[in-house]
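Bear in mind that the values in this text are calculations on the coordinates, not laboratory data. On a predicted model such as this, the values are computed, not experimentally measured, just so you know. Cβ atoms are built from the backbone, for glycine too; each structure is taken alone.
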Structure P
């Protein structure tokens, strides 16, 4: 998972630079080829080329988006498992604490019935 997280962070910082680079290099390549081949670059040719480059880029970005959605699903499941384990552990501690309190109350109740006095801390108080 750590490698995936690093890849996602790098991809998030890199994708817009990649798109700008592809479009810039493509347009520059068109103009250079027009000089080399002695043909005029028309707006229609530029438009077609940019459309193809944007389409290819959109394809790769959408595949990246799908990969991110599956990654997010996995991290959500892991988080859910961790939260569930934490809640179960907390619930178990709470139940044990309640059981201990009930046991103490039972002991104090038995002592009070047997002696007729109440014990508070280490001090015994007679009710008579």
Structure Q
């Protein structure tokens, strides 16, 4: 997958020529429509930011966590042009009323990139 926003004009023209020459090898689509395909992923297979941090033993204080959540959501919107998917998760009382943004495996590098801008500690696995 190649995002045109990461290419120079010359690279875009070369990609376009190749897509015309080999139409069976290329699909040209908007980034948001590609990301909308992730709506087919069951919610249970997505991870909220909190789940990702817990699984990777990353510790943040509450203010840094909220700062990170905002940065990740903003970066996701900037990258894909849509909001992250919202999912329900069970709260401490066992009720399904917590709605959180959730991310699939392909979004984890984006989270790692955003982690560089907040204070955190990482415990060994």
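Quick look at the values:
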quantity	calculated
Comparison of P, Q by relative contact order in percent (Cα under 8 Å, 6 or more apart) - largest value held by	Q
If FRET efficiency 1/(1 + (r/R0)^6) of positions 26 and 58 (r between Cβ atoms, R0 = 25 Å, to 0.05) is computed and equals 0.10, the structure in P, Q	Q
For 0.10 (FRET efficiency 1/(1 + (r/R0)^6) of positions 10 and 106 (r between Cβ atoms, R0 = 41 Å, to 0.05), calculated) the corresponding structure among P, Q	P
Structures P, Q, by mean count of other Cβ atoms within 10 Å over residues 42-49: label with the highest value	Q
Source structure (of P, Q) for helix-only ellipticity at 222 nm (-39500 (n - 2.57) for each DSSP H run of 4 or more, over all residues; to 500), computed value -32000	P
Which entry (P, Q) yields the derived value 57, 30, 26 for Cα extents along the principal axes in Å	Q
Given -0.90, -0.93, -0.97 for log10 I(q)/I(0) by the Debye sum over Cα atoms at q = 0.21, 0.22, 0.23 Å⁻¹, for residues 18-73 alone, calculated: source structure among P, Q	Q
